[in-house]
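Participant: Structures incoming, each one as structure tokens.
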Structure P
Amino acid sequence: MYDALVDPRFGVLTRLDPRCIPEHFPSSFALTHSRISDISRFSDWPADNSGAGYGFGSPDRVLGAAIGEGVERYCGNLVPDGLRRGSYLSLTAEGVDALDPATVCLYSAEQHAAPRFPASELTGSLDVEWIDGTDLSTGSSVWVPASLVWPSYFGSHTRPVGEDRPLTNPIIQAGLAAGPSSEFACWGALCEILERDAMTLSWYGGQGVHEVSVPTWLRQFARGPQGRLDTRFYSFTTEFGIPVLGSLVHDRSTGFLTLGMGVGTDAVRTAEKAYAEALQLQLFVSEYDDPTSAYMQAAQSPASPLKPWRADRAYGMSYRSDRRDLVDYVCHLQIHLDPEVQEQFRRELAAATLGSVDLSDLDTADAAPTTDRIAALVKVLNSAGHRVVEVDVTTADVRAAGLHVVRVVATGLYSSSPIGLPFLGGSRMPAAVAAAAAAGTTLPTTPLPH
């Protein structure tokens with residue numbers, strides 16, 4: 001599989017680059033970057049240039065994760081020709097089953113009514129492009145708006161956003177995954193959707209978190225070999241029965257603060273995954289703190305959502321006080337370089353922490369086959385009124401190598417979004433905000449460092 005995908009001239013991935021890991025990180029932690037081929041030679045859509053795989057103690061697993069992440073980003077940026085065009089109303093008038101835009105949690109009517117709001121409302125009468133998917137409950141065909149499927153959909157070099165191609169949403173962060181089988185990829189995508197939904201409602205919806213008491217070995221391991229990593233674990237509120245955990249890491253040697261996330265039925269493995277992601281983000285944030293990095297070079301352009309590099313890290317002063325200009329997810333990590341922003345976040349986190357729970361109490365280890373776990377979770381989501389649809393976005397070259405990439409869309413659930421352009425539509429977020437207000441809960445004003 002590796003030989004079929006990785007080649008400096010002809011590969012989907014051009015190379016795999018192991019990352020140098022700081023000595024005060026756990027010695028078993030490893031990270032490998034996958035460099036993605038330049039698809040602009042045969043595609044009108046932009047491509048991510050790299051992905052990353054990371055983890056503890058298993059080089060093969062890290063390598064596999066890096067390849068999977070690279071392949072996911074490759075397939076996720078290749079929008080095919082021949083998409084169906086029409087409105088939801090016109091499709092349903094033809095007897096076609098299509099995902100109702102009104103059930104997708106994007107922006108609220110109040111947001112769309114605001115002056116100069118950048119997105120068009122995805123209504124039933126809006127002409128958009130669609131792709132055929134599969135209802136994971138019935139197995140029947142259902143059409144899905146293409147903008148919810150491919151991250152690069154609105155980034156075409158030759159088909160710019162405009163009256164004939166209205167911008168309805170930013171990149172949907174949750175629900176795209178790769179794996180050695182379509183079932184493996186589907187489960188990963190579903191878990192990511194649950195993760196981002198829990199993050200969004202727990203933090204921005206005021207539903208709160210619980211600090212997690214972990215075993216002594218994990219607490220000591222998460223400090224790193226030199227004891228320079230202050231690490232805490234949190235359980236995010238979710239109604240769907242699978243634990244969603246966060247690992248908040250503050251590196252006392254660099255001052256970086258990051259939150260990694262994990263979701264799964266095995267609580268220990270989920271906590272380890274969240275911690276690994278937090279370490280990966282620590283390395284990523286270091287690029288924002290380097291004035292010579294590609295990110296900070298790009299930040300010099302007025303078109304960049306990032307602010308120019310600051311030696312004092314006082315990025316809270318670079319962004320607006322109401323944080324409305326944090327319009328890209330990358331801004332969350334940059335503003336958390338500011339010690340004052342970190343301190344404000346800690347105060348808000350303390351207020352949002354409802355109590356504590358033991359990690360062992362969160363374990364719901366499930367040895368059922370992946371197909372059975374998917375069916376059970378889809379049933380839970382359906383019973384709560386959420387439709388779940390899968391779209392296979394695997395390209396022919398990736399399929400030939402034995403990997404699969406899918407996008408899963410679940411109506412009524414929230415993807416993560418930048419704090420300056422939050423998803424406030426749907427029904428569950430307004431209900432959560434109203435409940436928080438009735439309880440006298442003050443909603444946070446700083447983003448999660450994720």
Structure Q
Amino acid sequence: MKALLIDFGSTYTKVSLVNLVPPALIGTSRAPTTTETGLLDGLNKALEAFTPEQLDGIAVKKACSSAAGGLKIVAIGLVPELTVKAAREAALGAGARVMATYAYTLSDEELDEIKELEPDLLLLSGGTDGGDRKNILENAARIAESGLSVPVVVAGNKSAASDVKKILEKRIPHVVVTKNVMPEINVLQVEPARQAIRELYLQEITKAKGLDVIQQEVGLAMPTPLAVMKAGELLNKTSGKEVVIVDVGGATTDVHSFCDGKPRRSGIVLKGLPEPFAKRTVEGDLGMRVSLQTLLEVIEENEDIHALREYANKIKRERSLIAANEREKYFDRIFATACIREALLRHSGQLNEVFTPEGRLWIQQGKDLTEIDILIGTGGALVFADDAGSLLRAGLRLEHPLHLTPRQPQLMLDHKYILYAIGLLAEDYPETAEALIKDTLKSLGRI
């Protein structure tokens with residue numbers, strides 16, 4: 001029995017053909033994603049790499065997608081450091097790209113901004129259970145009156161949930177109520193919202209994006225980042241080790257971490273909301289193809305900046321372009337290193353020194369990743385690089401002692417480029433997925 005597993009990426013469509021029992025990877029292929037002419041064209045091109053015999057006997061078809069902009073969400077809450085952050089974590093954990101976050105009562109200008117962003121979904125939170133009702137009710141009314149017609153997931157104060165739903169349903173086509181992302185102060189509960197987002201994505205948003213044909217043909221299961229996250233969760237569960245995944249893509253760089261991230265040493269006080277064990281961040285300005293123009297701002301001090309700009313303009317004209325010579329490969333290495341370094345800095349926590357009447361105190365904000373066991377590199381920029389280990393080491397070589405980035409992890413590469421496929425199999429075929437993890441992870445040593 002075989003499974004055909006597909007990732008419709010922003011730049012490439014990737015295919016993995018897997019034997020389920022006994023577990024074995026039959027082969028992989030990829031072709032440029034064909035957003036303009038229909039995603040099936042790119043898929044069919046990728047399938048040409050397999051023989052009819054290999055494609056015979058496929059019993060399972062599953063796909064994930066980050067094409068057509070991926071899943072774009074705007075998160076709305078009451079307080080920036082509390083319900084807004086909780087809503088953001090829920091959206092990111094569902095595999096979404098958070099376009100913007102808003103706190104307090106939405107203004108006319110902010111509603112206009114949301115319309116311009118054209119999100120696929122709004123995540124509306126606000127108030128702990130039994131706490132403030134006014135904010136989420138006001139925002140529901142403002143959204144209903146604004147002319148916005150995108151689906152809304154309501155994940156706020158349960159005491160106001162039914163009233164919020166009644167207000168929204170008058171104007172909004174699809175409203176789903178789920179459990180509060182922050183039922184108590186400093187208590188995160190993001191999984192119900194993640195599940196609601198995923199279900200709405202599959203039921204409604206795929207139609208709006210023209211992905212319903214893919215849904216019918218191959219079974220669109222989830223956004224690509226969620227598939228990668230599920231692979232990381234499986235590795236963490238089966239190995240018992242703390243894991244970080246850095247996924248350097250054409251449009252974004254995602255970082256996933258699987259650890260509690262609490263202070264490693266005594267004398268450090270954790271500030272802010274507790275971090276989710278499985279955390280994802282996505283950096284929309286750090287990408288190897290679609291986002292190169294903004295990535296240039298991160299590396300503007302490089303001595304080759306003018307040549308890098310010329311190369312970026314060349315890629316802008318042809319996003320599927322592959323480096324043709326050593327100099328262009330050198331430029332890609334600079335871009336990839338910048339993506340890794342900056343994305344890890346943004347994902348990791350940091351220490352701040354404060355002085356009190358009792359003496360010096362260290363405050364930690366965010367996750368401490370300094371002692372994680374495994375760091376996995378994936379994404380085309382790493383998988384097809386001649387020196388993926390060197391790129392990861394360069395990205396980890398930070399001169400920021402107060403930033404809590406990984407220090408000496410075991411470096412590994414998703415060298416078969418199938419983490420997405422492992423995530424697609426993780427729920428229904430965990431034994432096969434676990435076997436594929438062992439097959440694809442290639443050790444690159446330590447820093």
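Bear in mind these aren't lab numbers, they're just calculated from the coordinates by the rules spelled out. Fair warning: this is a prediction, and the values are worked out from it, not measured in the lab. Cβ atoms are built from the backbone, for glycine too; each structure is taken alone.
Participant: Out of P, Q, which one gives 0.55 for FRET efficiency 1/(1 + (r/R0)^6) of positions 44 and 380 (r between Cβ atoms, R0 = 41 Å, to 0.05) as computed from the coordinates?
Facilitator: Numbers: P: 0.55; Q: 1.00.
Source structure: P.
Participant: Assign the value 0.94, calculated as Rg/Rh (Cα atoms, Kirkwood Rh), to the correct structure from P, Q. Don't skip to the end; give the middle numbers.
Facilitator: Numbers: P: 0.94; Q: 0.97.
Of the structures listed, the value fits P.
Participant: For which of the structures P, Q does the calculation of FRET efficiency 1/(1 + (r/R0)^6) of positions 12 and 156 (r between Cβ atoms, R0 = 35 Å, to 0.05) return 0.35? Could you put the intermediate results ahead of the total?
Facilitator: Working: P: 0.95; Q: 0.35.
The read-out comes from structure Q.
Participant: Could you figure out which one of P, Q the value 14.4 for Kirkwood radius over Cα pairs in Å, for residues 212-283 alone was computed from? Let's see the in-between values first.
Facilitator: Numbers: P: 12.1; Q: 14.4.
Comparing all candidates, it corresponds to Q.
Participant: 14 is what came out when relative contact order in percent (Cα under 8 Å, 6 or more apart) was calculated for one structure; which of P, Q is it? Let's see the in-between values first.
Facilitator: Values: P: 19; Q: 14.
Structure of origin is Q.
Participant: Here's a follow-up. Matching task: 0.65 is the computed value of FRET efficiency 1/(1 + (r/R0)^6) of positions 292 and 420 (r between Cβ atoms, R0 = 25 Å, to 0.05). Pick the structure from P, Q. Before the final figure, lay out the partial values.
Facilitator: Values: P: 0.35; Q: 0.65.
Only structure Q yields this read-out.
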